[in-house]
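Right after this note come the structures.
Here, each number is a calculation from the coordinates, and none is a lab measurement. From a predicted model like this one, the values you see are computed outputs, not experimental measurements. Cβ atoms are built from the backbone, for glycine too; each structure is taken alone.
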Structure I
Amino acid sequence: MTSNANSVEEYLAELPEERRDVVKNILDTWTANMPDGFEVGIHYGMIAVVVPLSMYPPGYHCKKDEPLPFFSLGSQKNSVNLYHSGIYSKPELEEWFRNEWPKHMSTKLDMGKSCIRLKNMKKIPYELIAELAQKMGPQEWVSIYEKGREEN
């Protein structure tokens with residue numbers, strides 16, 4: 001479910017109440033723990049954490065006038081999804097996350113390349129989300145991103 005919202009507040013207001021609280025709590029957990037330098041806004045119809053153009057002027061290669069995406073949060077039909085580019089791009093981070101999941105959750109991890117699907121709104125691993133938010137800052141993400149671009 002993508003949104004036409006122009007702000008985080010508009011995005012949250014569009015959500016059903018039971019999802020709104022969860023998405024807001026995940027966002028609050030993330031922003032309270034993310035390293036300095038990232039910005040929060042709406043990108044691609046979801047809440048997004050990006051490296052701003054002021055920090056990384058080349059921007060996103062697909063759309064150079066847009067900031068570099070890093071983390072997105074969206075409410076989909078059957079889940080709340082976290083999209084984390086660092087997990088997709090840094091194998092050690094993915095391995096850490098997969099190893100930590102069972103320490104925080106009794107359910108099986110439902111994860112794609114960068115997508116973590118949270119289906120039970122009553123069981124959200126906020127502590128794990130906080131730890132994940134602390135694992136990569138904007139400078140490291142830009143470095144990984146640029147290295148990946150050079151290899152392609």
Structure II
Amino acid sequence: MARIGIITCSNCTQELDCASVVCLADMRKRKGLFKDYAPDERLDLVGIINCSGCPTAGAPQKILRRVRSIADLRVDALHFSFCMTALCPFKQKYEAVIKEAYPEIKIVMGTHTPPDPAVFRQEVKDLLCAERFTMSDLILGRPKNQSLAKE
């Protein structure tokens with residue numbers, strides 16, 4: 001049995017409400033980067049955590065607080081989700097910090113079969129930067145369909 005953890009991007013999970021559906025489907029179906037496990041080996045999902053957010057160059061160790069929550073439960077492998085591998089500017093530093101703290105955990109860069117990473121990055125950027133109705137709009141009495149251009 002392989003005990004697996006998945007780490008996802010905070011922007012995708014917290015800002016864009018990703019529920020890791022495709023990551024979990026590929027794990028169940030043994031597709032994507034889950035195809036490399038032995039066909040008769042049971043995959044036990046121990047947990048899904050999201051990263052600690054973009055830590056700036058000075059604090060990539062923040063990721064260890066999150067990883068500890070599943071490392072303490074004896075995960076064998078930690079998969080960085082596709083969004084982490086496609087979007088995260090800190091992924092190599094995170095990987096190094098995690099490997100140093102938890103050398104017994106195998107790090108796998110990816111979960112599901114990825115779409116074109118460049119297209120994905122642009123689509124995520126468009127979603128994260130899209131105009132939206134805010135509390136300020138509500139307070140100022142702006143209608144929901146009004147352009148959010150400055151008055």
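A few points about this structure:
- Among candidates I, II, the computation of helix-only ellipticity at 222 nm (-39500 (n - 2.57) for each DSSP H run of 4 or more, over all residues; to 500) that gave -9500 used structure II.
- Taking relative contact order in percent (Cα under 8 Å, 6 or more apart) as the criterion, the top structure among I, II is II, with the largest value.
- Structure from which 15.9 was derived, mean count of other Cβ atoms within 10 Å over residues 42-49, options I, II: II
- At a computed 11.4 (mean count of other Cβ atoms within 10 Å over residues 34-41), which of I, II: II
- Identity of the structure behind -0.35, -0.88, -1.13 (criterion: log10 I(q)/I(0) by the Debye sum over Cα atoms at q = 0.09, 0.16, 0.19 Å⁻¹, calculated), options I, II: II
- Comparison of I, II by FRET efficiency 1/(1 + (r/R0)^6) of positions 114 and 138 (r between Cβ atoms, R0 = 35 Å, to 0.05) - largest value held by: I
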